[in-house]
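Given below, in the form of structure tokens, are the structures.
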Structure I
Amino acid sequence: MVRSMTGYGRAEATVAGKEITVELKSVNHRYFEFSCRTSRGYAFLEEKLKSYASSRVSRGKIDMFVSVVSCDDNAESTVTVNHSLAAGYVKAFSELSEKYNLKNDATATTVARFPDVLTVHKAPEDEEAVLQAVLPVAKEAVDKFIAMREVEGEKLYADVMSRAKTILGIVGIIEEQSPRIVEEYEKRLCDRITELIGNDTFDRQRVLTEVAVFADKVAVAEETVRLRSHFDQLNSIMSANEAVGRKLDFIVQEMNRETNTIGSKIQDAKLAHQVVNIKAEIEKIREQIQNIE
């Protein structure tokens with residue numbers, strides 16, 4: 001199934017006494033690129049979540065946000081005092097009081113409010129337990145994320161296949177009209193010779209030889225066959241249950257190559273315009289597959 005590279009997913013739950021929220025979004029990228037932001041103290045989750053995301057997603061620039069908030073008010077924690085820093089503040093208050101004849105009304109509460117005087121230390125987290133609590137929430141978020149990618153992928157699939165159908169219709173016109181180019185060339189050649197010599201008693205075999213050379217030069221049957229083959233591959237790849245974006249890049253390059261060759265051979269203004277239409281549709285397909293995983 002075709003997936004877009006853009007998507008969004010979010011999930012939240014309370015697991016093992018923790019409120020957990022996982023949110024992720026992505027945009028187009030040639031490869032898999034992952035970045036993760038977590039609540040303070042939970043950076044150990046990042047590598048595990050990257051590994052999990054890469055097992056589910058092949059391409060795209062993914063940003064994940066993980067919030068873990070403890071609901072346990074009785075969780076063990078300790079508070080330590082930075083005595084040297086506190087002593088420094090007390091000394092500074094005393095100096096200010098003496099120098100400027102101010103009342104020194106500093107209290108323990110006053111000193112404690114200054115940065116880094118008090119430090120709260122929570123009990124060490126059981127990293128494995130936290131990971132096992134977060135993973136189910138991450139899975140739900142990724143499931144929603146992928147579901148959105150698949151919905152967008154269906155739209156991309158429909159658009160690409162519609163344009164492929166349009167191109168194949170034009171290819172059919174070129175295949176049907178190509179013999180006419182040779183016939184018109186033969187007629188023009190004969191008319192020109194008749195005009196120059198004043199009668200139609202010229203060597204017909206020589207004319208047929210010249211026409212055969214021209215026909216070989218403008219023949220596009222091989223190119224149209226290969227172009228049709230590329231579209232068969234396009235259809236097969238688009239129907240595969242895997243990441244197909246890179247393969248599609250290659251197929252579109254081959255389509256462009258065959259179309260350019262056809263354009264260089266076509267000796268008819270109307271058919272040349274049809275080749276331009278093919279190239280325009282291939283370019284639109286190329287733009288669309290840049291969004292496919």
Structure II
Amino acid sequence: MNTEAPIPRAHDSLQRFVFEHAPVRGQIVRLDATWRAVLQRRDYPLPVRDLLGETMAAASLLAASIKFDGRLTMQVTGNGPVRLLVVECTSRQTLRGLAQWNGPVPVGGVKQLLGDGKLVITIEPDKGERYQGVVELDGEMIADVLEHYFARSEQLATRLWLAADDTQAAGMLLQRLPRDEHHDPDTWDRAVHLGATITRDELLTLPVPTILRRLYHEEDIRLFSGRPVSFRCSCSRPRVESVLRMLGHEEVSGILAERGKVEVDCEFCGSHYELDRVDAEQLFAAAHMTDPSPTRH
């Protein structure tokens with residue numbers, strides 16, 4: 001692989017690469033301002049922070065590896081100190097995420113932080129059917145859990161390396177594609193073995209071309225241009241109103257009677273929404289007007 005030096009580090013970017021003469025592809029993502037936007041909204045204990053950052057990097061990699069227009073959501077639940085992780089990544093590489101925990105959180109892997117639980121990955125295309133895959137939390141790191149997901153749900157050999165600190169999160173993904181008889185059958189094993197030598201600091205700090213040159217300098221690799229990644233929350237007043245409609249007029253009226261207004265805070269971005277009695281009446285009046293009237297035959 002030929003690269004020019006010096007190489008500036010790409011911020012908030014995802015880059016794909018392929019092995020030219022082997023059925024192996026990969027991606028590297030770097031989250032900078034995107035990750036810090038999440039941290040600005042909540043003070044996470046260090047183990048929770050790193051776990052959430054790794055999960056956000058993983059969600060970006062997973063969304064980019066699937067051809068779809070829509071939204072991918074990763075939800076991790078467990079009975080340990082960390083009760084919930086939720087990360088959402090759109091096909092446009094916009095991300096948001098949060099974590100919930102109880103009491104002191106120990107330093108450790110998935111079992112120590114989450115206990116027994118499951119990972120649910122939901123893919124919601126803008127058009128077409130919703131897909132959901134579920135795997136148990138089997139592994140020491142969140143990367144292990146996701147590798148099991150790919151093995152079971154996607155049937156693609158996949159390896160992930162993830163890292164996060166207080167300013168950035170990053171990840172690298174390798175996948176073996178269907179074999180071709182003309183390809184070197186040992187390339188996948190070699191790519192995984194060399195990929196496993198990357199350090200946490202290298203993944204967080206080195207430019208992508210430098211990482212690939214250090215790991216795979218003897219391979220013929222094509223590196224594609226980067227895609228921008230950004231923080232963006234999908235909450236909105238119409239979405240809040242949609243949730244309130246699902247609660248129903250009676251439930252919302254009860255909240256208004258007790259509190260005088262309905263208040264909703266977005267846990268992802270901190271946005272605050274308020275509806276008073278007039279807003280609520282207009283909301284349900286509009287919903288009633290759009291309901292189709294029954295037809296007598």
Structure III
Amino acid sequence: MISDLLSATVIIGIVSSGIRLATPYLFASIGEMFGQRSGVLNLGVEGQMLLGSFIGFYVTLKTNNVWLGVLAAMAVGALMGLAMAFVTVNLHATQGISGIGFYLFGMGMSNLLFQKLVGTVEGVKGFQKISVPLLGKIPVIGDIFFNHNALVYLAFLLVPVAWFVLNKTTLGLKIRAVGENPEAADSLGVSVAGIRYLTVIMGGVFSGIAGASLSVALLNVFQQNMTAGQGFIAVALVYFGSWKPFGILGGALLFSMINALQLWIQVLGIPIPAELAVMMPYILTILVLTLSFSKGRGPSALTKVFEREG
């Protein structure tokens with residue numbers, strides 16, 4: 001019954017699940033935000049997440065150490081970010097097309113490695129819940145906000161840290177300058193290529209963590225194409241959040257709550273076609289992109305090639 005969705009238990013479950021499910025969105029979209037603020041659009045986030053998800057899972061499976069799995073996912077994400085930076089910054093490839101190429105590479109490579117190295121669906125002992133002392137014991141509030149795994153807390157902590165770096169540090173000023181007017185930044189001695197390399201690699205690292213958060217923190221298994229478009233949604237969230245960390249946070253929570261809602265609809269057996277429920281986050285993505293493009297502009301130099309004179 002639809003009325004079941006209004007019960008206190010279900011509402012608490014939806015909100016708590018939504019906070020947990022926001023983790024991969026936050027990691028991936030905050031990383032992508034830094035790249036876009038420097039002028040580079042990376043549509044390969046999905047591929048980076050998939051490969052990071054498998055590598056994080058596989059290393060955890062072989063070592064029984066989830067932190068080693070996360071570090072491995074970060075490393076493979078950094079390598080893919082480095083390759084993306086070289087293709088876009090040095091070779092001046094069209095960013096959208098090259099990003100799709102990296103997405104296809106990440107999807108194909110993760111599937112191949114899974115088939116050759118694992119073959120069947122296996123589980124791992126992933127991150128366990130950490131109850132925050134005192135706060136975790138508060139009725140209702142504790143269950144919703146303070147009983148999650150370490151990556152959930154890190155993802156939400158990343159938001160104010162990203163805001164501080166972007167708005168209160170010299171590095172953040174350089175990133176914003178390169179994304180708005182790379183010629184002027186270059187004339188002041190800022191390395192446009194260096195900043196873009198840094199931010200795109202940073203984005204790859206966070207996409208790797210986002211993928212690992214799925215396989216060793218949320219689901220504790222790896223399945224082919226398990227990201228199910230979350231990397232593309234993460235790119236959309238950058239637009240939805242107007243290239244600002246706290247705006248992205250709001251969008252990530254909106255998407256994750258919708259995702260949690262559709263999961264609960266299926267669990268409760270509410271008479272809504274399962275296919276329609278699963279489509280809800282993707283329908284929301286289309287609406288978000290439509291509204292985002294009409295409400296504001298992104299960095300002036302986004303997707304534009306910079307060639308230093310002389």
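Among I, II, III, considering only mean count of other Cβ atoms within 10 Å over residues 100-107, which has the greatest calculated value? Working shown, then result.
Working: I: 9.0; II: 11.9; III: 19.2.
For this comparison of mean count of other Cβ atoms within 10 Å over residues 100-107, the top structure is III.
To test your reading of the models, identify which of I, II, III gives 1.27 for Cα Rg over 2.2 N^0.38 Å, for residues 116-259 alone when calculated. Only structure III yields this read-out. Here P(r) over Cα pairs in 20 Å bins from 0, in percent was derived from just one of the structures I, II, III, and that gives 33, 56, 10, 0; the source is III.
Looking across I, II, III, the calculation of semi-axes √(5λ) of the Cα gyration tensor in Å, for residues 20-91 alone that yields 39, 16, 10 traces back to I. Between structures I, II, III, the greatest calculated value of distance in nm of label points 7 Å out along Cα→Cβ at positions 84 and 236 is seen in I.
Read-outs: derived from the displayed coordinates by stated rules, not from any lab. Not measured: the values here are computed from a predicted model. Cβ atoms are built from the backbone, for glycine too; each structure is taken alone.
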